[in-house]
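Undergrad: Alright, structures below, take your time with them.
No value in this document is a laboratory result; all are computed from the given coordinates. Because the structure is a prediction, the values reported are computed rather than measured. Cβ atoms are built from the backbone, for glycine too; each structure is taken alone.
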Structure I
Amino acid sequence: MGKNKQAASTPATAALDAAGIAYTAHHYVHSDSAESYGGEAAEQLGVDGARVFKTLMVSTGATASQELAIAVVPVDSMLDLKAVGVALGKKKAQMADKGAAQRRSGYVLGGISPFGQRQQSATVIDASAQLFDTVFISGGRRGFSLEIAPQDVVRATGATVASIAVH
């Protein structure tokens, strides 16, 4: 079960709690002027950007709002759209429409978590997560991250593990 119970519940923490998956909640002060949500999280948490993962919504359909899926990559890297498409069994992928991503996930940009989304989507996490005992991923709102074992990310989301980041 989760630790740090002073954390307000989010759909992400509720989903992990329901699944019996351990995590540690970390709060930090979010600034509206932050240029990068993930970079801000790494800096505020004092953690290397290779260990802090961002949740991105991609589309493998003809438009940016069709056939949505989730890509989870380190904040200090870029998403390889071709590689995530291949991992999802598609020829290509593109970044999803921001509005569609928020509607599908139930979260705001900068706070999208792969856990507890409004509608479950196929998920791919970068293989580099396996280099760490724990990684940091959004807890469902800006300024709130969850520290969790990579294998528990896979268990909670049904994720495919693949090399989808350009470091």
Structure II
Amino acid sequence: MIGWSKWEGNMPTSVGWSKSQVVLHWTTVALVIFQLFIGDAMSAAWQARQEGGPVEMNLGAILHIIAGVSVLLIMLYRLYLRRTHGHPPRPENQPKWAATLGAITHGALYLLLLAMPLSGAVAWFFGVEGAANVHEGPLRIALIAVVLLHAAGALVEHFVFQSPSLKRMLKPES
């Protein structure tokens, strides 16, 4: 069966998300929210580094790095699980435009959740200022926007289209 988008090709489908997929989804959500709250600590460490002063790696900056690396590793594993375990089929009562928007949103979300930690790592570990600027600017804004669109889409699917999608993300398949 064809997946939600053409890039997924002949990926297997499943009745629901596996327990691992659900746990990793919500872990990613928690880490992204956490990152938004502690990002200023990392920005301060970056600024001190750029000014040539002593870089004080406070707990917030260290946790930002750990959470960023965790997001990257989790996303790689999520992509692996999605490829091997599959995903539930698109709800049948959903309009084509909604399915297309959902596929685009998921693709953008996965891309951004890989690009954010990679750009942060390139900035911090290799001292690339352009990567830091992209990380703190356009990628951060795009991630927030796409996360909000994703959450809004889940609520529309649940309340307007009465899709089981949200319930599947709250309760894994047995």
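Undergrad: Which of I, II yields 26 for relative contact order in percent (Cα under 8 Å, 6 or more apart), as computed?
TA: Working: I: 26; II: 30.
It traces back to I.
Undergrad: Please compute volume of the Cα convex hull per residue in Å³ for structures I, II and give me the label with the greatest value. Spell out each step's value before the answer.
TA: Working: I: 98; II: 114.
For this comparison of volume of the Cα convex hull per residue in Å³, the top structure is II.
Undergrad: With distance in nm of label points 7 Å out along Cα→Cβ at positions 69 and 85 derived from the coordinates and found to be 2.5, which of I, II does the value describe?
TA: II
Undergrad: Comparing mean projected area of the Cα convex hull in nm², for residues 77-148 alone across I, II, which structure shows the greatest value?
TA: By mean projected area of the Cα convex hull in nm², for residues 77-148 alone, the leading structure of I, II is II.
Undergrad: Comparing structures I, II by distance in nm of label points 7 Å out along Cα→Cβ at positions 117 and 157, which one has the largest value?
TA: Working: I: 0.8; II: 2.3.
With respect to distance in nm of label points 7 Å out along Cα→Cβ at positions 117 and 157, the highest-scoring structure among I, II is II.
Undergrad: Where is FRET efficiency 1/(1 + (r/R0)^6) of positions 21 and 125 (r between Cβ atoms, R0 = 30 Å, to 0.05) largest, in which of I, II?
TA: By FRET efficiency 1/(1 + (r/R0)^6) of positions 21 and 125 (r between Cβ atoms, R0 = 30 Å, to 0.05), the leading structure of I, II is I.
Undergrad: Using the calculated result 2.0 for distance in nm of label points 7 Å out along Cα→Cβ at positions 29 and 101, pick out the matching structure from I, II.
TA: II
Undergrad: Quick check on the output: -6500 is helix-only ellipticity at 222 nm (-39500 (n - 2.57) for each DSSP H run of 4 or more, over all residues; to 500), derived from one of I, II. Which one produced it?
TA: Going through each structure in turn, the value belongs to I.
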